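Throughout, read-outs are computed from the coordinates displayed, never taken from laboratory work. Owing to the predicted nature of the structure, the values given are computational and were not obtained by experimental measurement. Cβ atoms are built from the backbone, for glycine too; each structure is taken alone.
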Structure I
Amino acid sequence: MPSSEPVIYVDADACPVKAEVERVGTRHRVRMVIVSNGGIRPSQNPMVDTVIVSAGADEADKWIAERAGPRDVVVTSDIPLAAKCVASGAQVLRHDGSELSEANIGSVLATRDLMADVRAADPFHQGRGRSFAKADRSRFLDGLERAMQRAKRA
């Protein structure tokens, strides 16, 4: 059930920007929920809740998708989860700070599916994604700040 105050949900497995989320969320005094299948050290910050879901494919994604709603911000690189959260009215940010919204989620999903087909057809076309850079971290901080300002105005 969506809350009246914004919440930041983080799909935490392999998330390189958890510290940045905590920094921005603390500054805005919003609740943050870090969701994973385990292996994440809980934060000592009282504004951060750590949720460990059962092992299994997409369990963290399901947990977040059931709860995220309008005014919330979701941080994920999982495109199907992003699509569900966008449909529920949440703002979605990738780790590089790029926004996923109603305006672009359809093309992002289509590209994801196309690339999955390309990788399946050509096993040598694996692992060609770019690495996470310092500039991505900076763009993420800017994007999260803008998203939090919008969420608080809503």
Structure II
Amino acid sequence: MLRLSKKLLFALEAVVDIAHNGGAEPVQSKEITRRQGIPQRYLEQVMQQLVHAEILEGVRGPRGGYRLARERRKITIGDIARVVRAMEKTDDPMADPAGSDLGHKVVRPVWQDIQDELMERLDGITVADLCQRAVEQGIRSEAMTRMDFSI
């Protein structure tokens, strides 16, 4: 079952931060922590899972960090939500065999339909969409301020 948790919010903010502020260079986790205020202990844990799921790519070395593993228009909020949901490993009440006929045949199917609709909606929103919203809200990209157009 999908729920809005701190981990999910932090994962979304981190990925959008990388997409919005990352240029040619990888984005270091300390930069994300500075900009977004995400505690380092949460960030590193979720970043590794996002690398494992091929949403992010980890770059080693002194100038290393993270970058998107795919184009931002090909990463959805649903992709990120699934990674975090797998990390949280909470029991899914829908899978609990206990309950009444009313619960199993009426309430749970309605709830499952709602969950399916939510995931479908999340799969329709890309990281590129969120970056566009950031631009519309006047949130400046640090990548744009670092660009050097001199020849």
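Using relative contact order in percent (Cα under 8 Å, 6 or more apart) as the calculated read-out, with 31 as its value, let me know the right label among I, II. Checking each candidate, the match is II. Out of I, II, which one gives 2.5 for distance in nm of label points 7 Å out along Cα→Cβ at positions 14 and 134 as computed from the coordinates? Working through the options, I get structure I. Among candidates I, II, the computation of Cα Rg over 2.2 N^0.38 Å, for residues 22-101 alone that gave 1.39 used structure II. Figure out for me which of the structures I, II the number 23.9 belongs to, where mean count of other Cβ atoms within 10 Å over residues 6-13 was derived from the coordinates. Source structure: I.
Match the computed value 11.1 of Kirkwood radius over Cα pairs in Å, for residues 46-85 alone to one of the structures I, II, and report its label. Going through each structure in turn, the value belongs to I. Matching task: -13500 is the computed value of helix-only ellipticity at 222 nm (-39500 (n - 2.57) for each DSSP H run of 4 or more, over all residues; to 500). Pick the structure from I, II. Only one of I, II returns -13500 for helix-only ellipticity at 222 nm (-39500 (n - 2.57) for each DSSP H run of 4 or more, over all residues; to 500), namely I. Given a computed value of 35, 17, 12 for semi-axes √(5λ) of the Cα gyration tensor in Å, which structure among I, II does it belong to? Label of the originating structure: II.
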